[in-house]
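Down below are the structures I want you to see.
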Structure I
Amino acid sequence: GAKLHLLHNATDETTERIDVTDEKAHDSTLFKTGSWLQERLVLFDRAYFKYRRFALIDENDGYFVSRLKENANPLITEELREWRGRAIPLEGKRIHDVVDDLSRKYIDVEVEAEFKRGQYEGTRSLDTKRFRVVGVRDEDADDYHLYITNLLREEFFPADLATLYRCRWEVETLFRELKT
């Protein structure tokens, strides 16, 4: 079998790249970072989740939004919103260690993630990068949808990020329709 991989620019309505691979090739292996990311926003599902990929997008002056994986537990370095009353302080804790104890409508924090850089001269170095994690409470499920991004708080509030990510599902629905 074969797989068709397509990178589509929704703004310009153009195809940026087409690749055909073996049916077992994972989609994320074909996502190449570079200067083409400058000033562009990429919406990822969890299959593309990699701190290293996010760091490279940021270093190429691009932007991203992805759901935070369950096994990703970055360290909270700063709260980006003040809470009144007896709010649980989050700084210095890991996001998944505290999220079940919270009942806020939104979580908006800066986190530090550790990852391995690409191999250079036979060695891979460890690096850390700061990102923003936003949680939007899903009242029906009594749970949070957690997103990781490098979009600024001043320009994108938590509800905005949830709306942006929902737009990604429009693409999923289109592909599901095309497959059937």
Structure II
Amino acid sequence: MNQNSSIRMQVLCALFAAVTAVCSQITIPIQPVPITLGTFAVLMAGGFLGKRYGFLAIAIYLLLGMAGVPVFSMMRGGVAVLAGPGGGFIMTYPFMAFLVGFVAEKMGGFNFKHMIVASLCANVLCYSVGIGWFMFLAGTGIWPSLVMCMFPFLPGDLAKLLLASFLVSKYRRRLVGNY
């Protein structure tokens, strides 16, 4: 990778960190965990930037939020957000981006079919950790946790997954070239 490509990827990391912050503000404020477009931005970061830079972009977003910058849903920031009921979901974001890039690369590229599989894997990771964290904090069983923290999200997550997969498969080469 030449220096221009490296600079381009660093700029794209900053861009996707900002896109994630903006998408996280598009919220349906249900309780205990709000529905946001944050996961859509995370899937796109992993798909467009690949495992390494996708992870880095979303790690920047997470670090900004932990430092108190109001990038999390409903203009919240700080470590206290991560200690709350949605914290487990948010903490998986960098790993989701990494997993999208990793799985798509291992499958042979960022086409629509590979992106769907990669995005499904990332969503399973997010649900697993997020629901586990919620169960730990709330002291609820698996079924109530699924009812509160997964079932309301499934239709939207399916739409986000399909849209992110389409956009990455169609526009990745234009945005990042052959990287």
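Every number in this text was worked out from the coordinates using simple rules, so none of it is lab data. None of these values were measured; they are calculated from a predicted model. Cβ atoms are built from the backbone, for glycine too; each structure is taken alone.
Given that percent of Cα pairs over 26 Å apart, derived from a single structure, equals 25, which label among I, II identifies that structure? Computing percent of Cα pairs over 26 Å apart on every structure in I, II gives 25 only for II. Here P(r) over Cα pairs in 10 Å bins from 0, in percent, for residues 42-97 alone was derived from just one of the structures I, II, and that gives 20, 39, 32, 9, 0; the source is I. When relative contact order in percent (Cα under 8 Å, 6 or more apart) is computed across structures I, II, the figure 24 traces back to II. To test your reading of the models, identify which of I, II gives 17.6 for mean count of other Cβ atoms within 10 Å over residues 10-17 when calculated. Structure of origin is II. State the single structure among I, II that was used to calculate mean count of other Cβ atoms within 10 Å over residues 82-89, giving 19.1. Answer for the origin of the read-out: II. Each of I, II could give helix-only ellipticity at 222 nm (-39500 (n - 2.57) for each DSSP H run of 4 or more, over all residues; to 500), but the derived value -25000 comes from II. Could you tell me which structure in I, II was used to calculate mean count of other Cβ atoms within 10 Å over residues 18-25 as 20.2? Going label by label, the one that fits is II.
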